[in-house]
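Pasting the structures in now, so scroll down.
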Structure P
Amino acid sequence: MKPFAVAILNWNGIDLLKRFLPLVIEHSSAIATIYVVDNASVDESVSWIHANHPEVKTIQLAENHGYAGGYNKSIPSIEEEIIVLLNSDIETTPNWLDPIKVLFDKKAALAACQPKIRDLKNRENFEYAGAAGGFMDWLCYPFCRGRIFYEVEKDCNQYNDSRPVFWATGAALVVRKSHYLEAGGLDESLFAHMEEIDLCWRMHRKNFEVYYCAESTVFHLGGATLHESSPRKTFLNFRNNMIIMAKNLPKREFLGKLLFRLVLDGVAGVKFLFEGQGAHTWQIFLAHFAFYKQLPKILRERRVAENTPPMKTIPGAFRGTVIWHYFVKKQRKFSELPNWFS
């Protein structure tokens, strides 16, 4: 059995498979078994794979379970211990898995890892979804080395050191199967966005490690689900961010930070309104309504949760807020932030 599996989730994505799967096979098959997890596609994806790439294993699900559900239902049937959850719009590079294998071989507690993510459309730049590893500020705003809010940096080798991070991107998320299952897998109730941040946070709570591997690079096309300008994405980002705060922060820490977020989310709503984007303001309101509706259930589930350490003790936690540094101090690059990291 090969040491790795590469699992590509597909839903009616035959064009992406035709474009990207051959490179995944070429660059990965020496040490990885390639799987396509099909979320009940109605196009010719599966038949095309069988006809053109019989070496690729397919896992066919009876219905579309989305990102989290698709992987949760397929991972138990994958034999390999190290599994790459790979978006279908990722362009891999030669030997990209080799340095990741070295990292997993060296670190028994390593639960999740990501390569460097660069932009396929602008290849010298980092890509929004992950860049050079994920971090979290004091108020639970996620950001990356190489990307703060919508400010994306050019890759000038400034983040070429592998290091622990708070979260690893779901675009190319490498997980140790046993640790993934022990942490509970991806939260299917989030539907889309921030599932990987929640998973990595729960992995930290199990005292597992999450890393960024700088020696491995892939290119991400991006925009295959919701565009950043979509009001629906605004809803999911605001709602899911509050959900993962409620799930993972110590109770006292959560309540205090939620009050700050209420104010800041209100400011964001007013900003959208003055910019003529009232649909986004409405989605922020709906996100809060949906969150408070779910809060009693989340708090009940928290009672049986183990080990909710202060956020400042988790690697990759920033003991400041990027809101202040980005909008007030005009520090738009990760390297410009003060070194207030755990």
Structure Q
Amino acid sequence: MSIIVATYERLAQFQQCMSHVLIAMKKTPGIRYQLLVGVNGPDQEAANWLSSLRQSEVFDLIRFEKRLSPPAIRNHLVQFAKCDWVCFVDDDAYVKENYFSEFLKTLSQFPDCAVIGGPNLTPENSSWFQKMTGIVLSSRLATFFSSKRYRAKGRAALCGEESLILCNLFVKLEALGAIPFPDNVVCCEEGWMLETLKRQGFPLVYDPHLIVWHDRRASIKSFTQQVFKYGLGRGQVLRRRLKLNIFIHLIPTFCVFYSLIMLVLSFIHHRSALNLVPFLIYIPLCIVASFICVQRDDFSFRKWTVGTALFPLIHTTYGVGLAWGLIRK
């Protein structure tokens, strides 16, 4: 098992990630491990900590003096992989103790699969806002078919690329190829890679029990930036390869521009009430969906209000980001 972790200037989160990975490795000793760590730029703190850690733990450290895009650094690290399977974990995520034993269990159920992945969940010690964003992201109204990425529900089964995420992913090395990711996108590079593998006939598997804990953004500003980045990356990927289900991804973008047109028309025409019908349907949907989401946590009116606002924020920000990714060269 070649485990790939790339990091840059997130020492505390990276230390947590590494400690949990090392514990999980020791809990499942029957696997041959190779831990590949890439420091993506001049991050002396991470380099110093890794140098001290090397005295007690075995791993390969690869330092990049010049910062690369996340897909580019993973492409470089894959070149050093020597094991049959490659595991990708983000430096701001950490795994459970049974992580690798759960992988073996899923692999025994689907011995012919080339990809196994699972959800990324919000840590228990997160703030109420982080927990709220995690719950909303797990709602189908917010993330459509990608909601499985944010909730542990159901059982292991074959899936499409929309159910899997790169912070929690196992891929056969022979299926990855020499350069698995497009290195000129900001994110969502796994969508490109997984879609390529599925077109080639490789089975993909989603296991809700294969969990990683992933830190959520701590503020509305940083969360908005993250969602915009998701949309931008998806737009860049779709621009390179227009898929049959592109219309699913374009729904938020269509709604953003449709809403702007309806608002303009409502000021121009006297019969503006008909233009507001879509809003009168959408807003109650957000209110009801937020109420359902809040029931999974300790209910409060503040959480309900914020949750209601997060749905249009996600749809609008993602839609604008995707549009920009489609037209940006």
When helix-only ellipticity at 222 nm (-39500 (n - 2.57) for each DSSP H run of 4 or more, over all residues; to 500) is computed for each of P, Q, which one produces -16000?
Q
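Matching task: 3.4 is the computed value of distance in nm of label points 7 Å out along Cα→Cβ at positions 257 and 297. Pick the structure from P, Q.
Numbers: P: 2.3; Q: 3.4.
Label of the source structure: Q.
Once Cα Rg over 2.2 N^0.38 Å is calculated for every structure in P, Q, which label goes with the largest value?
Numbers: P: 0.97; Q: 1.05.
With respect to Cα Rg over 2.2 N^0.38 Å, the highest-scoring structure among P, Q is Q.
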For percent of Cα pairs over 23 Å apart, for residues 113-216 alone, which of the structures P, Q scores highest?
Q
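Check the numbers for distance in nm of label points 7 Å out along Cα→Cβ at positions 81 and 233 across P, Q and tell me which is largest. Walk me through the numbers on the way to the answer.
On the way: P: 3.8; Q: 1.6.
Looking at the calculated values, the largest one is P.
Bear in mind that the values in this text are calculations on the coordinates, not laboratory data. Since this is a predicted model, take the numbers as computed values, not measurements. Cβ atoms are built from the backbone, for glycine too; each structure is taken alone.
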